[in-house]
1. Comparing 1, 2, where is Kirkwood radius over Cα pairs in Å, for residues 40-119 alone highest?
2. Supply the structure label, taken from 1, 2, corresponding to distance in nm of label points 7 Å out along Cα→Cβ at positions 64 and 168 with the calculated value 3.0.
3. If we compute distance in nm of label points 7 Å out along Cα→Cβ at positions 56 and 80 for structures 1, 2, which one ends up with the highest value?
Structure 1
């Protein structure tokens, strides 16, 4: 029996076509704040905290991508939205891909920011399990030690990343790491998506292999790929104006 969905904490901005923004790990909805002034004139922005993060309810469940997608669907029901487009950063992209698989009829467009469709490699999965063990022993500290430097080359953004990590509960971090380790290969159903599809990556992101992105997009005629020069894994904090431009162009496609 799968866990019941929870009502996520969220913010709303703007009017027009609904677009839901899903943050990555181990962040919360405020990673998107710098984009709001540019994006709000173009769409109805819905910014939730995923389960266990920010102000959203916690639970004892492993945060599988499917469970988090169910929460997004439940939020849409709560807001009276039959359909919406999704923007997902990193883990939020995995959630958006799971949503596309579970609820394709409710999706109007998809944007992945520093994210991809592949499952974890065995080595990556093992690294997540090791991080889980470290967090169980030492709390959130293991994420603070090396994650900011891996996610961005920008020292000022590294400090913002530290602040987000410090606000993350160790329990949510563990549950999400386990959920990401278990996630499925999304490439199979991604190829069935015939909607406006945007991928934004940073050229200085060590977590995203451009060859992986090329392979993912080969069979998707509706896809646009924007690579931001010199940017790492956190485009919304490193280059908000550039990311906003890419998203506005994609949003204009949603208007039909």
Structure 2
């Protein structure tokens, strides 16, 4: 890691995924003067009953940008479509370009197994693109491509939604971050996504967007005798770094 401010890229599938699963930790990192970049791979273009895809994508893009701004984070969108993220060559090159532009020391992304196909595809793409981002001859076909990065970022997976895998089996985090001091800010960031609350209420008869997030964080917090927590697993497959830079930054 360079002597400059550490750089963290949080990259997940849809607007609100980052807030739900790791905004408390990101807020703690901001207190450590870490440079933050938020990336949603889609702009949530299917998340409406009465707006066109273009209309709702603009609404949700703006909501995500407003949330990121609460931490002074950069916000970028991959502009994939909902339910159309696949682990193929074109998608990998697009994801590689996002990582190269962000130049992160740490990448936080979706878990390998989750209820949503977009989450799982993003997890695989980000894992592979982290490696590809270090390969000089892997071209991203952008009109103004970023140069390759000179190190493999430390890679972390957030909790799956509800703490279970695709089949409903519990997924145990490797470690849990105490986010009690930033939980209020996390909920304010999540509240930026007003359109998603309305979508969930209409489609799934759910009107407890913030409460459900709070309850899950309470459950993780109880595992470490804290009020609120967020769980993570570190990717330690070859040749990714094994030292826990995320915890090191949080405790420095």
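Throughout, read-outs are computed from the coordinates displayed, never taken from laboratory work. Every value quoted in this text rests on a predicted model; they were computed, and no experiment measured them. Cβ atoms are built from the backbone, for glycine too; each structure is taken alone.
1. 2
2. Details: 1: 2.2; 2: 3.0.
Comparing all candidates, it corresponds to 2.
3. 1
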